[in-house]
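What follows are several structures.
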Structure I
């Protein structure tokens, strides 16, 4: 048995009122539904109720198919409180245009809720004109709007902030890579002399405070030496199954790896260069390990990124290599379950992966909150060797 007495619809229902579309979000399944119920009355008293739940995602998909509107039209349904019950873009379900939208949209919706039918005009990524009508037997109103696409209005402050940060990040990656190359060339290391290799690793670590450790990996993919000494217990680890190690053994050349779970047990990436012996034969790899949050966070403060902006960095395969929410670091945008309910984010992610720079918008949870909000973004790219990172800066235009 399930006790429903704490549900918002319970008291009105058992006071004898019909419930018409009470919104419900299931935390356990992520399903969005509405509850419709009528009281059962015997001898003038409410003795029970008969109700059904209607799953909104399924209904939304069916209505989209049945309506089959042209691309430049959209539709949505609001309840009497202005909350979105259904929308051509399902990300908007349970969001309120009275709190998440332009001033003209808020004013238009507030006025529409006072009438049974009419038209409103508002701005939302371009000019929109909507016709609305109240649904029979429900305090819900359906809107059909003509959408005139407009260019995203990017605040100058957002653009300037990203233009400060991206060169800083690119410069730090270049610095570590150049240091790696310079130390290898300068020291002329005998790969068979452990003390010489350790000296190289230690110098690399000491001159690059941004890295976690420096390692030497042999031609079999085994981590032979590590500095500083805190990481010596990882010496002897077989790394031959790691993607970047496989790539280096197959074709020795400088690289920035993709994100991976390191033997040190955190998401990291390495900047690596091949090491050659006196006969110019490939003899192993010198790697500098980076931990994204420790590497990038200091740069955010240096670049003076405002607290109300959100920075995240993505590989072109969709891996999140940095996010202000540490729980999201290492997740795959295109496959992780936490993102699958957000169509606009997945669609934007594809655009970000495909283009080195651009702008767009999506809907996702506000940072540190459980409320969905509209976010607009711009992005640029940093690149080292054949690896690209998309640097994305987001803000909430309707906060």
Structure II
């Protein structure tokens, strides 16, 4: 069955059912006006939610998790119960699990709980400006651009995924408005979050033997290693990572795996121009990024400059996952993209506007590009745009 993909209808519906209560602040207000909570989800999200709630002087009664292996565990002094052990709930509930849609339905059907009255969902803080009511404004002001992206995606699977990503961002604060068929990922909790390689799109967009790959945002090298397997001994992977502590891990991993002849670590941020930029290390290396208020200064390089400096004869594949700096990096690679038309895998989830800005920029640089979209996670993150010339 082909989905109806009308963004104007989606926007009208969102404006009808969403309001200011559907912002991140509403979740914080829910916590502020109550005192005792049950945390549904005993993973890393639950641990983080426990810390944040207790910092407000509130108390946690216990955790709930459907993973039978966690039954009876103690996390931060609080026990973990299985849903089968609970006949009624007297505390307010904070959903701290990735499977919030299924849990929300269960709470309403099994216990008659009301959303934002008896339970709430605490999403990733990174996306507080790109979800719910706030995303309505982004979609409304850029409806023509979003619609254009929907029209230029090259296959039905990509168009449906893109539509579902938008719907997911709109209704995440009211999960009961979405069915499993609406999600941009497989909601079977027995499946892993990632299926296959996140920066491959079917057999259409991926590195091939002998290719030169520019891996922008290499982190500790997990994807660089996969790319090295793709390109083989005759290929080359340049792995860009600006964070000093992460770069050291990247080098050690490359050396330990015997890939130092294929993967070349480059300690630099990829940006529009070469030079120096401020970089925010943060406590979590996964979230380190370029920022004007950054605590250190790092070297930056444009891909155009790098290709010329290293006398690279051809670039076949570019991957970017650089925490919101993708637009600047693409602008610093305009000559490379125009000359070599490399296949690309570009993350478009860090900023709401990147969902339309990145694909439209790539299409403007080379109209022959075919574009595809894949969503790799049960979070709001890991939406990736793929591009290749030749259909």
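Each of I, II could give helix-only ellipticity at 222 nm (-39500 (n - 2.57) for each DSSP H run of 4 or more, over all residues; to 500), but the derived value -8500 comes from I. Comparing FRET efficiency 1/(1 + (r/R0)^6) of positions 46 and 246 (r between Cβ atoms, R0 = 25 Å, to 0.05) across structures I, II, the highest value is found for II. Looking at structures I, II, which one was semi-axes √(5λ) of the Cα gyration tensor in Å calculated from, given that it came out as 39, 25, 19? Only one of I, II returns 39, 25, 19 for semi-axes √(5λ) of the Cα gyration tensor in Å, namely II.
Between structures I, II, the greatest calculated value of relative contact order in percent (Cα under 8 Å, 6 or more apart) is seen in II.
Every number in this text was worked out from the coordinates using simple rules, so none of it is lab data. Note that the structure is a prediction, hence the values are computed from the model and not measured. Cβ atoms are built from the backbone, for glycine too; each structure is taken alone.
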